[in-house]
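J.: Pasting the structures here.
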Structure I
Amino acid sequence: MCPKHKVDSSMPKQHAPVSNPELPCAPLPMSRAEMKARGWDALDVLLVTGDAYVDHPSFGVALLGRWLEAKGFRVGIVAQPRWDRPDDMTKLGRPRLFAGVSAGTMDSMLAHYTAFRKLRHDDAYTPGGRHGARPNRAGIVYTNLLRQAFPGLPVVLGGVEASLRRATHYDFWSDRLRRSILLDSKADLLVYGMGERAIRAVAERLRGVPPEARHPARALPGIPGTVFAAPSLEALQALRHGPGDAPLVVLPSHEAIVSDGTRLMEATLALEEQVHQGKAWAVQESGGRVVAMTPPAAPLDTEELDALYALPFTRRAHPSYREPIPAAEMIRFSVTSHRGCAGGCSFCSITLHQGRGIRSRSAQSLRREVESLAQHPDWTGSVTDVGGPTANMWGARCTADPSVCERHDCLTPKICPHFQTREGAQVRMLRALQRIDGVKHLRLASGVRYDLAEGNGRHLRALVSEFVGGQLKIAPEHVNDRVLALMRKPPFARFEAFLALFGEASEAAGKEQFVIPYLISAFPGCTDEDMRALARWLRERNWSPRQVQCFIPTPGTVATAMYYGGIDTGGNPIPVARTDRERRRQHRILVPRNRPVPRRETKPPVRRSR
């Protein structure tokens with residue numbers, strides 16, 4: 001069974017959660033009755049989410065809620081509230097300190113619409129998988145509902161949707177530039193990136209002043225990893241205690257980007273650099289106001305991550321739900337081993353949200369979590385994944401000084417010598433987890449970065465023979481090296497070399513195993529002929545891939561700036577499949593209409609050792 005609540009002993013006793021010994025693993029409350037069972041008359045913090053509430057560390061609101069609870073705050077959750085009235089926001093009462101808002105695990109527009117702007121028919125984060133439980137632009141809608149429900153209450157916006165829309169961004173679904181979501185939502189503060197440090201700082205600052213002094217404009221600006229609005233650049237400089245307090249990066253204004261769409265690339269690259277170097281402020285003028293982005297919050301270290309993932313998650317959906325939640329079923333017995341990704345793929349938001357630095361949990365922490373899983377009442381014997389953004393980056397670290405490093409990617413065009421991996425330690429860690437009583441299977445479902453795996457044959461053979469359950473997810477994305485360079489992916493020859501090694505290792509292990517390649521169509525810079533070349537390569541190997549995604553320009557990424565401006569990162573013009581007709585034409589080169597879905601991938605060729 002899961003452990004009892006752990007409370008920060010440094011917190012004043014009057015602020016500590018009231019534990020009920022009969023509820024050692026109770027989820028965070030979603031009703032007054034659950035608050036009463038804990039002995040709470042009111043909340044300190046209310047968290048609102050566009051996902052159903054699943055008490056699992058893979059869900060951001062559950063993670064932050066447990067984190068605040070452990071630090072001595074009383075936290076409740078409103079999940080997927082109705083958006084035509086504020087009634088659902090008030091069912092737990094007015095919180096003492098603030099309300100936090102997240103659209104959910106995904107941007108709400110991405111959750112609702114396909115690559116061709118067609119309405120999706122399901123939602124994996126909703127009971128029964130039904131579509132329609134959250135509104136479009138959920139962060140804006142929920143913030144406005146909270147304003148109606150609790151006038152004067154500080155509202156903090158966070159999550160992936162807010163994080164990637166913190167500055168001027170291109171919105172694919174309306175086909176126009178939008179200003180910072182902070183301004184559109186009228187929230188008091190926006191938290192970007194992984195929010196544990198920032199949200200704790202918000203709670204402690206507001207708790208540290210009397211209610212009449214809890215004015216967000218005075219209490220909240222300056223917290224690392226947050227965004228707030230200032231009336232002018234001069235006012236911001238005074239708040240920063242002088243211009244020499246920290247470097248200041250001035251982005252092109254919202255109006256300048258609207259006037260010249262190519263300047264979106266300039267702003268996007270500057271924000272990427274701010275996240276990487278970690279010391280600068282970034283500011284952007286918009287409509288006569290200044291959107292101020294503080295330096296990123298310091299990532300949690302190993303000890304802090306270990307403590308975070310040891311919190312008493314039930315790993316179940318809230319008991320009020322009567323239908324299964326598809327996403328919860330998929331990740332219930334998965335284990336997060338690390339955060340961050342050293343790759344800087346131009347289409348991916350992970351690095352922008354989690355950072356390029358890898359922060360890993362200890363092997364002892366992972367072992368304790370798997371041991372607790374084996375005691376869970378729903379345990380089936382399988383750990384479905386031990387990983388993170390990329391499974392084989394656990395334990396890796398960069399020894400370069402980020403203030404002087406000019407690379408946007410530690411792995412391409414070749415692996416940086418300052419990027420150090422621990423392949424042997426990872427294999428030993430996985431083997432130790434596999435030997436835990438009750439564990440029948442342990443898999444790496446989050447996939448591996450193949451250019452890292454290719455360089456260590458012994459490591460690859462161990463992964464393939466022991467921890468690949470018949471299929472391994474790999475993301476080559478394309479075959480054309482020019483397109484791959486725009487994606488910031490390694491040359492295609494390295495993928496082919498990996499395939500040969502994978503086939504050889506599978507045969508040596510006596511296993512029939514398959515690679516599931518992820519591919520992208522209609523990427524900026526990709527032409528119809530490039531797609532035909534990819535189709536020819538697949539036909540030559542009798543592959544009929546299932547994982548083909550037509551490029552979606554998601555807010556905040558470098559690839560989206562390429563799409564909108566029609567340029568690469570150096571400002572050079574590139575071809576862009578911009579209309580739905582052009583995008584469909586490229587996509588159907590790989591995915592013709594009415595093509596039957598194959599049951600499995602063709603196994604890769606075997607390269608014979610010489």
Structure II
Amino acid sequence: MFAALGVVFGDIGTSPLYAIKETFAGSHPLPLDRPHLFGILSLVFWSIMFVVSIKYVIVLMRADNRGEGGSLALLALVTRAATARPWLVPVIGTLGIFAAGLFYGDTMLTPAISVLSAVEGLKVVGPWLEPWVLPLTAVILVLLFMIQRQGTAMVGAVFGAVILVWFAVLAMLGIKNIGLNSQVLWALSPHHAAMFLWNDGLTGFLALGSVVLVVTGAEALYADMGHFGRLPIRLAWYLIVLPGLMLNYFGQGALLLADPKAIENPFFLMSPEWAILPMVILATLATVIASQATISGAFSITQQAIQLGYIPRMAILHTSAKEIGQIYLPFVNWLLMICVLALVLGFQSSSNLAAAYGVAVTGTMTITTLLVGAVMLLLWNWSWRKTVLVLAVFLLLDLAFFGATVTKIEHGGWFPLAVGFVIFVLLTTWKHGRNLLLARRTRAALSIEEFKKSLSDRIARVPGTAIFFTRAAEGVPAALLHNLKHNKVLHERVVLLTLKIEEVPFVPPERRVTHEDFGGNLGQVTLHFGFMDTPDIPKAIANATEAQLGFFYDVFSTTYFLSRETVIPVDTPDMVIWRKYLFAWMTRNASGAAEFFQLPRNRVVELGAQVEV
């Protein structure tokens with residue numbers, strides 16, 4: 001539970017920095033009077049209870065894929081369950097991939113708005129510090145991305161302690177201010193939310209676009225479930241996070257009820273004057289931790305997407321010898337840094353960023369609800385009536401929030417949608433292109449039986465083992481045929497190696513290796529990995545027994561043969577030509593198989609081939 005505090009709840013825990021302020025001073029400001037304040041606080045309370053406490057913590061965390069959560073884990077789970085309904089698979093795939101695309105937009109906005117809103121507390125300390133806000137924010141963010149290569153293991157223990165202090169301070173500040181004006185607790189009644197929406201009409205509905213900021217980060221509870229488990233996350237939420245957030249929101253409400261001028265920055269003005277600077281420092285630490293969790297989430301979902309075949313291979317470095325989930329992707333890290341800095345320098349303030357924030361979050365929440373609806377029907381075997389009833393409640397909230405944030409599109413909300421669309425195009429192009437490439441290979445492939453018949457006794461057999469990478473449906477790989485054609489030799493032992501990525505997070509070691517013997521010292525070995533496993537091929541083979549492999553593995557007499565394909569786009573109806581050029585570009589820039597699969601560099605031979613797609 002303590003460890004989960006530092007990773008899971010950083011995003012939602014830093015929402016008090018800007019959520020209430022944006023509701024009354026954002027793009028759709030409200031009059032700061034008692035009815036509106038009570039209405040907003042009531043909406044905040046019941047939104048958190050329904051969206052986070054019930055939807056995510058109780059219902060969604062039941063929809064795990066072997067303990068893992070998140071949009072791609074949920075996509076793999078539902079896709080596997082929907083195999084009996086082929087028409088449903090592409091619909092589910094489209095929704096899941098777009099949710100992943102929106103997640104990347106969120107990972108760019110979260111560090112920008114969180115750190116900037118914390119550093120903006122300097123303006124409360126003294127107006128003369130305002131020119132330092134943007135430079136200091138940029139420096140903090142650059143340092144944050146620069147330390148990613150070192151990993152978070154050495155500072156991970158500090159994260160939980162800082163966030164625990166953060167929530168304790170949130171609660172104490174809230175209690176202090178509620179004590180000065182306890183009538184604010186009447187806002188717990190849901191009739192204040194209902195009366196606010198009824199009386200204010202469209203203005204009240206648009207206010208939901210700012211209220212949704214209090215539930216940003218809820219997706220992290222579900223996405224990080226595999227790292228900590230359901231129980232620690234649920235305990236941390238109900239015992240520490242939920243009370244701290246609610247007390248602080250209502251404390252800000254009590255302050256605004258007594259002093260409407262505090263809307264300038266209600267979070268920092270809750271503190272005594274002597275404590276404002278320490279609060280800025282604590283808030284900055286908390287937002288850095290929240291940003292760290294988001295960046296780690298981007299690394300994790302990228303690894304999942306690579307394993308599931310939606311993104312080209314790229315360098316993945318492990319930053320911990322003990323924790324399998326601690327990884328670092330240089331390309332993703334530096335791209336995120338550039339985008340985050342561009343957001344900070346382009347939007348200039350947390351209020352402007354808040355206008356862009358929320359669209360990606362509400363879109364992801366809506367898609368997640370639809371996917372979990374499929375889980376209710378296909379896996380939990382709920383009745384249609386029960387499923388529709390639960391989905392109606394969740395979708396009513398999700399669509400209301402999404403509809404309210406649609407008005408933010410012209411004020412910056414277009415950015416996460418644009419990022420989501422670009423990522424969606426890239427992911428679907430790569431997946432479709434790889435399927436076309438496999439289809440071309442399969443049609444042109446020579447079967448194992450035909451290959452064996454074509455061999456003659458005059459072909460020289462040289463000592464050692466040759467491992468050729470192939471796909472299950474491909475037959476004899478092109479690298480084997482090219483080697484035989486140009487070098488006129490076969491190795492003493494020829495192994496066709498296939499990698500199969502299962503739609504489960506991890507594959508246990510006893511199920512890692514299977515083999516098939518074709519005779520004539522020719523066989524096929526299949527390595528099974530989960531979408532969160534690290535495909536270390538030499539390690540997997542070395543750990544397997546001779547019975548599992550079908551041959552004795554000696555690293556010093558084994559050579560790995562790889563095909564390096566050059567994709568030639570051809571204008572055919574199976575995919576539009578511009579996407580084929582995009583696929584060819586992605587293929588050229590993908591990380592090499594030898595590096596990705598951690599093959600020994602001095603035992604790899606690459607053979608090139610041109611393939612028309």
Structure III
Amino acid sequence: MDWISLELTAAGFYANKYCCAHWRVGHPPREEAASVTHPPSPSEHALARQGSAPLDLLQILVDLQSSQGCLSAEVLEEVSHALSMPLAQVRGVAEFYHLFSRYSPCRYRVLFADNVIERLAGMESLLIRLCEHLGIDPGKVRCDHRVMVGTTSCIGLSDQGPAALVNGLPITRLDAQRIDAMAEHIEQTIPVGDWPSEWFQVTPNLLRADHLLAEPWEVGAALGVLARQGAAEVLDCLDQARLRGMGGAGFPTASKWRSCRDTPADRRFVVCNADEGEPGTFKDRLLLQSHAHQIIEGMTLCAAIVGANHGVIYLRGEYAFLLPGLLGVLEQARQSERLGTIIRGFPGFSFDISVEVGAGAYVCGEESALLESLEGRRGNPRIRPPYPTQRGYLGAPTVVNNVETFAAAARIVANGEEAYRLAGRGEPGTKLHSVSGDCPRPGIYELPAGTPVRELLELCGAQDTGAVQVGGAAGTLLSPAEFDRRLGFEDLPSTGSFMIFNRRRDPINVVQRFTHFFAEESCGFCTPCRVGTALLRDLADKLFQGRAAPRDLDDMHRISRLLKSTSLCGLGATAPNPVLDLLHRFPAQVQARLCRADQQPAFDLDAALAPARALTGRDD
């Protein structure tokens with residue numbers, strides 16, 4: 001089965017099916033796998049590399065997916081037996097994450113990024129073109145087990161799309177010519193590692209830098225300030241800078257760190273949320289790719305302040321191609337004694353960081369769902385309180401911040417809080433924005449907090465813009481009348497996504513795609529979200545197809561209220577946002593699409609029976 005192994009390009013990627021072996025260097029000691037006398041099976045190899053405790057389940061499955069091409073029933077049974085876990089629980093985890101394949105291994109697994117930006121750029125036609133070349137239906141493994149072509153959610157490459165993952169590697173800037181060449185390479189059984197390297201090129205694409213990224217990072221600068229001033233003063237510095245979490249919620253960073261520090265415990269953890277799954281967001285990709293030293297230093301500052309000895313970077317599965325570079329930076333930090341059992345300048349303080357790889361689940365961007373995933377389970381959000389700073393990873397007080405927050409904390413400590421406060425316009429700091437869609441210059445822009453939307457549209461060259469989605473699918477859909485609003489916590493908080501749609505785009509179609517995304521990504525744990533997102537999806541489809549009546553709009557409002565007030569986590573609470581924004585800000589387009597009949601059924605029985613009539617030759 002070696003031919004199924006993950007084949008990677010020579011340009012800095014890990015190179016064989018045992019590529020997963022070393023990503024957990026620096027992890028707290030785990031129970032060793034039991035010794036065996038017979039030749040080890042693939043699952044025993046994975047257990048030896050990743051650990052043999054239930055806590056290790058997700059990383060074991062990630063390892064097996066890479067080495068075997070799928071998670072077969074036999075492999076899952078072996079894992080269940082080795083970990084002494086119920087098979088149903090192991091299967092439940094395997095079925096929860098989108099990047100796992102359960103049934104048939106294949107040499108080439110091609111997953112096109114499926115979000116509204118990629119669709120508008122022609123993703124669907126490219127997928128169909130590749131399927132036609134290969135003689136395969138979308139989502140199916142070809143009968144010779146050579147190839148499968150399907151879709152997955154946004155993979156963080158909207159500025160360089162249409163894009164796809166091939167055996168976990170990103171291929172960018174897809175067009176008809178590249179699709180044709182890919183089909184030839186697959187039919188000729190050319191290993192992915194021998195495909196043209198330019199296909200796999202992912203550029204940082206930073207088009208404007210400011211306070212956070214304008215100057216090169218001086219390694220050790222923030223730790224030097226910590227050594228001179230002490231943890232208490234550094235925490236006060238972050239407080240005075242008014243740094244807030246950059247994931248969108250905007251909780252004061254110093255308050256979170258202080259809460260963790262003040263919670264009595266024998267151990268504490270620092271977790272970096274690198275599960276950047278919001279559609280149209282890719283700023284963390286740049287930070288992880290080009291500024292990892294700064295992120296690591298921010299995590300180390302946090303550890304020194306709260307009293308943690310171990311940190312974890314939860315890297316989204318779609319960014320696994322960044323893993324070798326990230327591991328290299330961590331090793332450099334250990335060699336220079338900025339990580340490990342001895343940290344230069346800090347007698348008695350030890351801190352190390354491991355990397356845990358996700359497997360594709362949008363909900364794991366929510367901090368409590370992320371902690372569940374880190375502990376080897378399905379990423380179902382936890383009921384709060386207690387909050388992670390009180391009871392987080394492994395039951396210990398835990399700080400969870402995203403990549404940009406840790407990078408900003410390190411820069412603030414190195415440069416001083418005043419420089420950060422003065423960088424904004426009416427509120428402190430800067431913000432990274434992932435710009436994609438209908439503009440000639442998509443990419444990453446660092447702008448002062450409080451920058452008007454219109455200014456960013458001018459910077460990226462957007463013309464005749466009809467709508468902007470700020471903050472991803474769960475954010476805010478703006479009409480042209482609101483382009484003078486300001487990007488920042490005081491007006492338009494954002495995860496960093498900035499999707500642009502010109503006046504030729506249909507806002508109803510845009511919102512329809514968002515409702516499909518939320519229905520697909522709901523973890524299903526709570527009924528309001530599981531059912532409500534599906535109902536909103538069906539109503540949005542009905543509106544887009546011109547079959548909705550005024551009563552359907554009332555249902556949209558009613559379901560949205562229920563989702564917002566009764567959902568367990570932020571996914572369900574924010575899923576109605578695009579629907580409500582559409583109804584509020586684009587009423588003319590909505591009214592024009594309504595069917596004038598008082599009531600139209602959501603299910604068309606006659607259309608559903610048409611294929612059966614055609615097959616049987618009967619007419620009822």
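J.: Once distance in nm of label points 7 Å out along Cα→Cβ at positions 181 and 453 is calculated for every structure in I, II, III, which label goes with the largest value? Let's see the in-between values first.
T.: Working: I: 3.2; II: 8.8; III: 3.9.
When distance in nm of label points 7 Å out along Cα→Cβ at positions 181 and 453 is computed for each of I, II, III, structure II gives the biggest number.
J.: Figure out for me which of the structures I, II, III the number 31, 14, 11 belongs to, where semi-axes √(5λ) of the Cα gyration tensor in Å, for residues 333-444 alone was derived from the coordinates. All intermediate terms of the calculation are to be shown ahead of the outcome.
T.: Details: I: 31, 14, 11; II: 31, 28, 10; III: 28, 25, 16.
Going label by label, the one that fits is I.
J.: Where is mean count of other Cβ atoms within 10 Å over residues 69-76 largest, in which of I, II, III? Display every interim value, and only then the final one.
T.: On the way: I: 23.2; II: 26.9; III: 19.1.
Result for mean count of other Cβ atoms within 10 Å over residues 69-76 over I, II, III: largest is II.
J.: Taking helix-only ellipticity at 222 nm (-39500 (n - 2.57) for each DSSP H run of 4 or more, over all residues; to 500) from the coordinates of each of I, II, III, which one would give -12500? Each step should come with its number before you reach the end.
T.: Numbers: I: -9500; II: -18500; III: -12500.
This figure was derived from III.
No value in this document is a laboratory result; all are computed from the given coordinates. These numbers were taken from a predicted model, which means no experiment stands behind them. Cβ atoms are built from the backbone, for glycine too; each structure is taken alone.
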